[in-house]
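Visitor: Read through the structures below before going on.
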Structure P
Amino acid sequence: AVLLPRSADLIVTFMAVLKTGAAYLPIDPAYPAERIRYILSDAAPALIVTRASVGPLPDAVDTLSLDAPDTVRTLSREAATD
């Protein structure tokens with residue numbers, strides 16, 4: 001699942017997921033918390049790509065926070081092209 005506000009990060013994340021051959025479930029962080037919980041419960045995604053500013057998420061799902069220090073370090077070492 002991709003739980004990000006509308007931004008350049010959202011588009012980059014969509015493209016990155018598609019490039020891996022995976023599918024994504026877009027979830028708008030503006031949805032009410034109960035709606036987000038229901039979508040996540042119903043879809044049971046393997047991973048949620050998000051930002052810490054989006055807020056707390058269920059512990060049962062692995063989360064990749066784009067603004068976490070480890071993630072920022074890892075991404076900064078990757079090539080900026082392709």
Structure Q
Amino acid sequence: MQQYTEQLEEQIKKQAGQHALPADEVTVKADAKGVIHKIELHLETEETSKVTKEQLRQFKNQLCSQYKLQKEQVEIWI
């Protein structure tokens with residue numbers, strides 16, 4: 001299971017980069033069946049001045065639809 005969540009974390013980090021969001025750390029919390037309960041994304045602080053609220057909103061919405069999560073299950077920290 002740890003390998004599964006690590007792969008997801010790397011995938012989400014790459015996706016964030018494609019959206020011009022500089023992800024410093026990604027944490028995926030899933031149960032033993034692989035059901036994702038929470039995604040936490042920490043952005044690199046020195047790059048966040050270039051990030052707009054709209055970019056954050058769009059990426060959060062993408063993660064929610066892609067992984068079938070509610071908005072409160074995805075947190076983006078700056």
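Each value in this text was obtained by applying a stated rule to the coordinates, not by laboratory testing. Small disclaimer: the values here were computed from a predicted structure and weren't measured. Cβ atoms are built from the backbone, for glycine too; each structure is taken alone.
Visitor: Which structure, out of P, Q, was helix-only ellipticity at 222 nm (-39500 (n - 2.57) for each DSSP H run of 4 or more, over all residues; to 500) calculated from, if the result is -11500? If you can, show how the numbers build up before the last one.
Guide: On the way: P: -11500; Q: -13500.
The value was obtained from structure P.
Visitor: Could you tell me which structure in P, Q was used to calculate mean count of other Cβ atoms within 10 Å over residues 20-27 as 16.8? Kindly include the intermediate steps, with their values, before the conclusion.
Guide: Values: P: 12.0; Q: 16.8.
Of the options listed, only Q reproduces it.
Visitor: Taking 42 as the value of percent of Cα pairs over 18 Å apart derived from one of the structures shown (P, Q), identify that structure.
Guide: Details: P: 42; Q: 34.
It was calculated from structure P.
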